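Before anything else, here is the set of structures, which you'll find just below.
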Structure P
């Protein structure tokens, strides 16, 4: 007895996947999803392999990849299992970050509605080992392998500080309290009054990094504060929209330092 091989016409596949026939025709035209074969009547016919490929295409399109990017990914060296595992892991990481941001937003909303006080001191508690490892991995992936050496240097430098990480966090708290006050008083990011506080922030980074925090390094730190959702959420807890003001102030201070050089 022969095993029946299920095949679907372009219209059937479109209905099953929730896409248009025109979309499938376009995918065929650009070589992204070719049918298994074309019947004698000229109908495109799709089998299991094509259905799974379409599912992958839809996964990647859902996160904003272009058709060219999807094509390069599908035709790259990794097999489907590797690709899907990586995609799943990225989505899980994004989901965890999103959940943390939602928790922070809920706390901020409750605070603004007078329903609860924010435990701002929690922001200055040194990270757990797991969270620290997570950030170190993100930094290395984001800024390249040289970052791993910089992280090791920074860890050694922090250990040499009089009160270690706890002391550094206390210094950061005192600086940020005054920066938030300046922001909430309506000072522009580039205001002259901000620069002494920002210079203290830069000096703290020099101590924590174990090397000079240059103007470029300080501007790079500002970029980092805007590129990771955890940092954005952290500064939103200090004050709504402070996550945009602080990096702008840091970049303005970096410009001032370059002008002094």
Structure Q
């Protein structure tokens, strides 16, 4: 697809998956706007675009960002809600053990960050006939992330929100793509060759792989973008044989915990 002259705004765009998506769109002719807590203005220079410091938990920040983008580049055609955080259950590995702050932080970024983006960008897109809203969730939003309960729960909520957007506004011209990768080589993964959970079972993808799968989903009018092609089968197995799936996940967790009740 030719994105020449199209304006693409990406949150969490200064590094990792967001930066790779910016590069992919830019290579196809798009004008790029990046939002991040740190480094967005510097990263945007790589694309001749614009950047701004944005906290996605603050809707006013997103509103100001979109106002700036419209003034400098034009109306946004593609909005990518990519900003996210991972909070683990360690050291206790107790699913209910994460602090209230971890839960609230996860919800505010992983869910409300997307809600704020949609609330601000869709009213701008609708009068022009629609646009594209990309929500970067996770395979954890379709399956589970062992040892990261608040991440799993909020990514499930993010997927559900993306589905709701597609149902509510698809007839009005909004194309919604929900990106659900497993392990990706980003700062969130750290230096490990595995993320220690189900997402690491099928290998680690590069951010560029995620960006390319997103572009393919847009082109093919698919809701789900699955960089790890095994995820669809896992989701079907989970839905069709839930008790067996949960038993297998418990077994996997035991393997991860080791003999001493902590990660190996």
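Here distance in nm of label points 7 Å out along Cα→Cβ at positions 63 and 87 was calculated and came to 0.8; which of the structures P, Q was it taken from? Don't jump to the answer; show the numbers that get you there.
On the way: P: 0.8; Q: 2.6.
It traces back to P.
Which of the displayed structures (P, Q) returns the greatest value of percent of Cα pairs over 31 Å apart on calculation?
Details: P: 47; Q: 23.
When percent of Cα pairs over 31 Å apart is calculated for P, Q, structure P comes out on top.
Of the structures labelled P, Q, one was used to calculate helix-only ellipticity at 222 nm (-39500 (n - 2.57) for each DSSP H run of 4 or more, over all residues; to 500), giving -22500. Name it. Mind dumping the intermediate values first?
On the way: P: -22500; Q: -13500.
Traced to structure P.
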> In terms of mean count of other Cβ atoms within 10 Å over residues 15-22, which of structures P, Q is highest?
Replying inline: Q
> Hey, distance in nm of label points 7 Å out along Cα→Cβ at positions 23 and 215 derived from one of P, Q reads 5.0; which structure?
Replying inline: P
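Of the structures labelled P, Q, which one yields 11.9 when Kirkwood radius over Cα pairs in Å, for residues 183-230 alone is computed from its coordinates?
On the way: P: 11.9; Q: 11.4.
Derived from the structure labelled P.
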> For which of the structures P, Q does the calculation of distance in nm of label points 7 Å out along Cα→Cβ at positions 31 and 167 return 6.3?
Replying inline: P
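No lab work stands behind these numbers, since they all come straight from the coordinates. Since this is a predicted model, take the numbers as computed values, not measurements. Cβ atoms are built from the backbone, for glycine too; each structure is taken alone.
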